[in-house]
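Each in structure tokens, the structures are laid out below.
Here, each number is a calculation from the coordinates, and none is a lab measurement. Predicted model only: the values in this text are computed from it and were never measured. Cβ atoms are built from the backbone, for glycine too; each structure is taken alone.
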Structure 1
Amino acid sequence: MAEEQEQPQRIYRAVGRRKTAIARVRLVPGEGRYVINDKDPLHYLGVRRLENAVRQPLRLVDGVRRFDVSVKVEGGGVTGQAGAIAQGLARALIQHDPELRPVLKRAGLLTRDARMKERKKYGLKRARKAPQYTKR
């Protein structure tokens, strides 16, 4: 009798970034579990709209029940973190199947949002706000 050798389960890893948030995403074939920093997505993000944003890449490619997603995210606020998670998940899905790239690209999930807060300059109150000018 020839024993069937079990293939090692493939793990896809990717990093997503938005503003100052960085998300490390781990994608494993499974039943559809989704964990962000060891918490449920809605519990961690606190808003249904952001939970939908982080699940969007899987919904676009019909992968909601096919993958388990584990995310470690840090930096930024919850909106930036949600954007970083979505980008990281989209990148991990492309590692799984490069044919998904056009669908994810069209949805804008592969584009890095590089907008960041501008640094404060000396002599100013904020990045661009100057103290009120008086002649005397």
Structure 2
Amino acid sequence: MAEEKYYGTGKRKTSIARVWLKPGEGNVLINKKDADEYLARETLKMIIMQPFEVTETVGKFDVSVNVNGGGVSGQAGAIKHGISRALLVVSPDFRKPLKKAGYLTRDAREVERKKYGQRGARARFQFSKR
């Protein structure tokens, strides 16, 4: 019989994470590197573990992630979203705690575009009467 794998796609800003969960002892591989090696900051490692803490499944699944686009913070958010969606495939009972924590909602905030004739999205050039 084939090994059980659960899939979820997560997105945040311009990052897209494809996440596979399989029963195991809690190893996390991101782009074929260990999570400690890939994510330098401790806060980012905490972010990707939040769905497991909410569903009380810490150390029960091995995580394999393929993530691209954006920066490390956006990628961590995308991984968290993907893990949450994959956990729903594992058990529909996880929906209530994940939804309550807000991990199933795609964070729709994006970078506002720069406008012409201005320095940035909202910043203007300095005004002078003379």
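Okay, here's what the table says:
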| item | result |
| --- | --- |
| Entry that produces 4.3 once distance in nm of label points 7 Å out along Cα→Cβ at positions 58 and 114 is calculated, selected from 1, 2 | 2 |
| Structure from which 21.8 was derived, mean count of other Cβ atoms within 10 Å over residues 10-17, options 1, 2 | 2 |
| Distance in nm of label points 7 Å out along Cα→Cβ at positions 34 and 106 - structure with the largest value, from 1, 2 | 2 |
| Comparison of 1, 2 - label where distance in nm of label points 7 Å out along Cα→Cβ at positions 66 and 82 is highest | 1 |
| Structure responsible for -0.36, -0.53, -1.10, with log10 I(q)/I(0) by the Debye sum over Cα atoms at q = 0.09, 0.12, 0.20 Å⁻¹ calculated and labels 1, 2 on offer | 1 |
